[in-house]
Structure formats: structure tokens, C-alpha cells
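K.L.:
Once you scroll down, you'll see the structures, which are given as C-alpha cells.
Rule-based calculations on the coordinates, nothing more; no lab input. All of these numbers come straight from a predicted model, not from anything done at the bench. Cβ atoms are built from the backbone, for glycine too; each structure is taken alone.
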Structure I
Amino acid sequence: MNFDLTEEQRLVRETVRRFAEEEIMPVAAEHDRAERFPRDVLDKMASLGFLGGPIPKAYGGAGLDYISHAIVTEEVGRADSSLRTTLSVQVSLVALSLLNWATESQKRRYLPELCAGRLLGCFGLTEPNAGSDPAAMETTAVKRGDQWVLNGTKTWISNATVADLALVFAQTDKAKAHEGIAAFLIEKGTPGFSTRRITGKLGLRASDTGELIFEDCAVPGDCVLGGAEQGFKVAMSALDNGRYSVAAGCVGIIQGCVDACTSYAQQRKQFGKPIAGFQLVQDMIARMVVDLEAARLLVYRAGHLKNQSRPNTVETSIAKYFASEAAVRAATDAVQIYGGYGYSEEAPVARYYRDAKVATIYEGTSQIQKLLIGAHVLGVKAFT
């Protein structure tokens, strides 16, 4: 297996890294403190094609392979996980779902706008009483003539209040369980559709998060994505792509921790010498580096399978589980290396620490990933 990046992939990395260091890093801390959604930075990313990801150029995308897509996500994640979350939702959860499940008319209508950043998307699956168990969702969609009428609430939705297009899941027939779920494309401004912002989060403070509220929201029949009984499959395939981008973003967090701690340890002096020479500091940084290399390779393995259109659900779960847990470990050790300074918002590692935790929760908790991996190995599902 060739582990070298192609010339195109190296160019992608150089381009995104330069943009991240010049345009994202200088303002990330301020956006975080103000809990301000960085729309201006996102618009600049869109102008450079970063929102096009693996979407074919025929639909306005960048036509990137999945390794390149991971590189973009990693570099943005190294600079700001809030912005990386927005990118992941836009590309991996919404645009790729349209690419994989939409009619040609739906693709032509929405994909060019999403890739150009003229439309922002959100992914409405989680509910107040349905998180890891999406089949327990309470949002309903009832067919009335040639329309569907939705009622219910989605919560903890990234991009909720800034999105122009929501990919929403609802029960059409509770008796059919998973097969009674449909996916809908609902535009902002549709009567009966409103949003509410959630603030005061531990991390990802510059990422927009909120609720999607549907009160007798009527949408036309052609808003269904993938067929009225395909919603659960749409959601699961979307989560495969979402978990991939979360894993890549976590690689960025770990890289950020390595970079920050290496620089700090070489400058910070205690007992008359740089702390870089202390064995226990080297131990923590060494563990970060090992986790970094392992996480990146797991992401690239999943990306390799995606490039070949081969099944990758388990490999993606492995990458997401390992990378997210490794990001938490790296950020925890980074704060420890910085000492008291690491407990201050003046240090970049404080934001890494707060942002890393949610990666073990959204797009499927670490526990869900272990159950998926265990079921694959043992042939026995822990849940249906």
C-alpha cells in the first residue's frame, strides 16, 4: 500500500493549511468567546471551493477524492472545530446525502447552491427523546393529498438557525419501525417551520446549534428524499459520511495539540531548563504523536474504501471511535502540559479541550461505535 499523498492531495493540504492559518486561526478564539457564527469566514471558504468536497464538478462541487476531503476537514479542524462542524454538516451530512439519494431534479436544484455556500444545510435527526435510537423519533409526517404535514421537534441540530435547507427525518408509520421513516428536504421560510438557538454550550461555541420546530408544516410530495420508506437508510448512510468527517476533524485537534505543546514545551522553563527535557512531558507528547499517526491512518483507510465505493461502515466507526477518544486524551494532556496557563482561554489548548469532548457524542457516541464494531466481530447485535 502506498502511504504517500498524491501531488493533488499535497496541494489541497497546502492550500487549506495556508487559508486556515491566515483566515481561521486569527479569529477563532474571538468567535468562540462571542459565540458568534463565522459566516464571513465560511463565505471565503466557499469561494475557494472548500464546501464542494467530493461532490462532482457537474453539480458544482470540487470533485475531491475522500482522502482530500479528509485533509480539508483535518486542516479546518486544527484551526477551529466550530467551523469544521459547519463544514461537516454542509458537505458530509447534507450534500453527500443529496448526491447519494436525490432525484436528478433535486440534485440540480440544491447541490450547486450548497457547494457555493449560497445555501447552508442542516441535518435534523436527533430529538429530545430520541438520540442514539432514531427509530424512537416522535416527529411525524402524515400524507394529506399530495402533501406531507410534519409535526415535532428536533434538537441539538448544528446549523439549525442559519440553515436555508433542512434534511429532516419523520415517522410516517410507527408500526413499520425503521421502514416507517422518511427523509424530507424542507426550505427555510416554509409555513409551520421555525427554529430556536441553543447557547451556553461547553464547546463548539461558534457553531450554530438549535432546535427545528414543526407545527402543521405542509411540504409538497417531491420534498421526499430517497422514497417514503428509505428515510432510515438515508440517515445511516449520512452518518457514515458524518462520522468520517468527525474523525478527520479530530485528527486536526490532535495535530493542533501536538503543535501547541511542542512549541510551549521548548519555550517554557522550570527548574532551570525547558520542560521539553522532562521525561513525563515527553511521555505525554509521545502518546499524542502515536495517537495522531494511528488516527490519521484509520481515517485514510476508511477514505480509501470510500474512494473505491466499497463498504466502509465498520472502518469508519473504528476511525471515529479511535480519533474522537484520542482527541480527548490529547487535549487533556495538552492542558496538563500548559499547567495553569492551559486552564485559561488565552491558551489554544483550552478550546481544544472543550471542543474535543462532543466528538465522542455526536454522529453516534463512542459507546454506539463500540456496539457497531462488536456486532461486526461477533455477529450478534446488541440492539435492533
Structure II
Amino acid sequence: MKEQIDKNIASCFMLDPDVTYLNHGSFGACPEPIFNSLIKWQKKLEREPVKHLAFDVYDYLEESRSALGAYVNCDKEDLAFFPNPSTALNTVLRSLPLKEGDEVLSTDHEYGAMDRAWSFLSKKKGIRYIKQKVNLPIKSKESFINDFIKGVSEKTKVIFLSQITSSTALVFPVQEICDFARENNIITIIDGAHVPGQIKLDIKKMNPDFYSGACHKWMCSPKGVAFLYVNKKFQNTIEPLVISWGYEAEKPSKSQFLDYLQWQGTNDMSAYLTIPEAIKFLKKNKWDAVSDKCQSLNHWAKEEIIKELGVKEVSSNAFTAKQMSSFFLKLSDDPVKDQLEFYRKYKIQVPFISWNNQTLFRISIQVYNTKQDIYKLIQALKAYL
């Protein structure tokens, strides 16, 4: 199978043909039709900067939030754009009314940047950030939930959980955890960086208190687009990381939440405005069907990698992300150095990740990938190891 899952769609991506790209999950890749939308908005900005930024951009942002809200099923008034989920979630963390002794329950599979953000807040406020161990492989949804909620105590004020984990490429049952938290008056913050465009997202059904997702990963938008959803009951508690004109605005809108967050200093918001075009691209190309085909290739790739390399998968397909898989791998004590060396030798982009004193490698499958990419990876790893 040298052909891509869909040759016509694959041809829209602008990736270097000399590089085998199995790392869509890190920063995504933007198809040319969506990228052209970015250029259109940037030209519009540069043609009349004052009119665009001082007056028109708010209407454009509303149109973009409206399209995104329909895509993830929530009200547009509950969404704000950010350059990445880390910034969005840091905004939430710094706004929480936590005090010394309060506990935040999470797992030992969370994104490293967010672990560091919670560590910072722990030192600042004297709270406890508890990384509940997730037993691998996950045997069932019920076993995960039971193991996780063992970490809940009377001091637990927040549950912070990835819907799809970054390093280990697992899907956690966040719906059930949100339901449990709601019944026990615990705030839920869901890191959905890898979710939009990879698996269906229904925010109203999930009903978290806070949710952040990236658009530049699996939705294929230009770089620097993410969103923050905040449940209406918490919107007036959010404080911006940067104080600007929206704070104590002379002419406030109906939403303090949007006043505070939409303008945090001069910024080119063109990438945010491409979201309607990105969603149009996904719908036009029947992205659910494309993603299903990517999942089939992902499952096949797992079998081949395990068979040919003798490595161990992190978890079974039942709890593995639709378009990502992670495997345990014995390398040196410096996986970043190994990743760079591996890329220099074989022109394959695949991340080597340090996780819980072990090394993983993760594959991401997108529409432009083929079985030949996996064969090439396997042969390169055999030679490198």
C-alpha cells in the first residue's frame, strides 16, 4: 500500500516529500486551502490595520467562534481563542480559588507542560497536585474509573484529566469522570489538546467545567489556534494572564469572560479566523471517514511494529487514540538526542519521549501516511537499535 488513504486530500498538505512524517500529533500540519485562508486574513489585516484590529476583528472572531461552537457542540459565548491549550489552561489554573491544603487529582499520564504548571501553582499556593497512577494496560473503563477515584479525598477540589494523553496516546473515560465530579462538587478541567478532529467532541454532553482543545493538531488549522471552553457558572471567575483594555472596559459587552480574554494586547488573530475554512475543509472531505481509515492503518501499524520489533504497546486498541499509538522502547538516557540523531540518519519524524523513567516512541497516522511509511520506520528502528 504505497498510496495514501486519499491521494487527493494528501496532496493538499505542504510537507517535505523527502521526510517521512509520522508525528502529526505534535504540531499538526496545515493543508494548503486552509493555509491560503490564513494568508487572506493577513492581507486583510495589512491592507487596513486600524479598521481590522480596532473595529472589525470582533465580528470576525464571533463568526469563527460560532463555527467552532457548532463543531464541538457548545454555545459560541462559552468559547475564547488562545494560541495553544497550555496558555488556555494556565489561565484557568491561575484563576482557581484554591487555598493551602486543597488537592488537585490528576494522573501520571498528563502533558509535561501542564505538570509543570500545576507544580508552579503548588509551590505558589501550597496545594497538592496528586498524579494518580494508571495501571497498564487498562483492562476496562470501570477499572480505570475505580482506580482513579481512589485518589479522591475530602480535600479534592479539582480533577484535571486529559481526554487523549499526549505521551502515551490513551483515551480516558472523561464523560464518566465528569459525571462523578459533578455529583461530588468537584471542578473538572479537561485537557483535550488531541481531541478536535481526531474523535467526536460533544461539550454539552460531557458538561465539563473547563475544556481546552487544539485546532492546529487534528483539525489541521494553521499553527497557534486553540480554544478554551468555560461553563457559564465559572466565566466571571476567570482572570486574564495579561491585563489589557477588556479589563474594566469603558464600554463592556454582555460577557466579562470575552472582554477579558479576547484582547490581551496587539496580536495577529488571523489564524483564529481560519476556523470556518478549516471546518469547511474537514466536512467537504468527509473527515470522519478519513479518520476511520487512519484508525485502520494505525491498528495495522501497531501489529506490524510489535511483531517486527518485539516492543510492547502501552495499551490495547480499546483505549488507544484513534490516530496515535505509543510503544515502550529501550534507548539511551537522552531520548531528545536520540530523536534528532534518528531524524538525521533516516529523515523520519517520530517522537522519542521520556515518560515515568521509561522511553516511549509514538506514531501519528494522518491521511498522507501509508503502509510504506511504517515499513520504513520499522527498518530504520531495527538499524538504529
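K.L.:
Taking FRET efficiency 1/(1 + (r/R0)^6) of positions 13 and 373 (r between Cβ atoms, R0 = 25 Å, to 0.05) from the coordinates of each of I, II, which one would give 0.30? Present the calculation step by step, with values, prior to reporting the outcome.
P.N.:
Details: I: 0.30; II: 1.00.
It must be structure I, since only it matches.
K.L.:
Consider the structures I, II: one of them gives 112 for volume of the Cα convex hull per residue in Å³, for residues 77-132 alone as calculated from the coordinates. Say which.
P.N.:
Working through the options, I get structure I.
K.L.:
If you don't mind, there's one more thing I want to ask. With FRET efficiency 1/(1 + (r/R0)^6) of positions 125 and 165 (r between Cβ atoms, R0 = 30 Å, to 0.05) derived from the coordinates and found to be 1.00, which of I, II does the value describe? Write down the numbers at each step before the final one.
P.N.:
Values: I: 1.00; II: 0.70.
The structure behind it is I.
K.L.:
Which structure, out of I, II, was helix-only ellipticity at 222 nm (-39500 (n - 2.57) for each DSSP H run of 4 or more, over all residues; to 500) derived from, given a value of -12000? Working shown, then result.
P.N.:
Details: I: -16000; II: -12000.
Structure II accounts for this read-out.
K.L.:
Taking relative contact order in percent (Cα under 8 Å, 6 or more apart) as the quantity of interest, name the structure among I, II where it is greatest. Don't jump to the answer; show the numbers that get you there.
P.N.:
On the way: I: 16; II: 25.
Largest one: structure II.
K.L.:
With distance in nm of label points 7 Å out along Cα→Cβ at positions 269 and 357 derived from the coordinates and found to be 3.7, which of I, II does the value describe? It would help to have the intermediate numbers written out before the result.
P.N.:
On the way: I: 3.7; II: 4.8.
For distance in nm of label points 7 Å out along Cα→Cβ at positions 269 and 357, the value 3.7 is produced by structure I.
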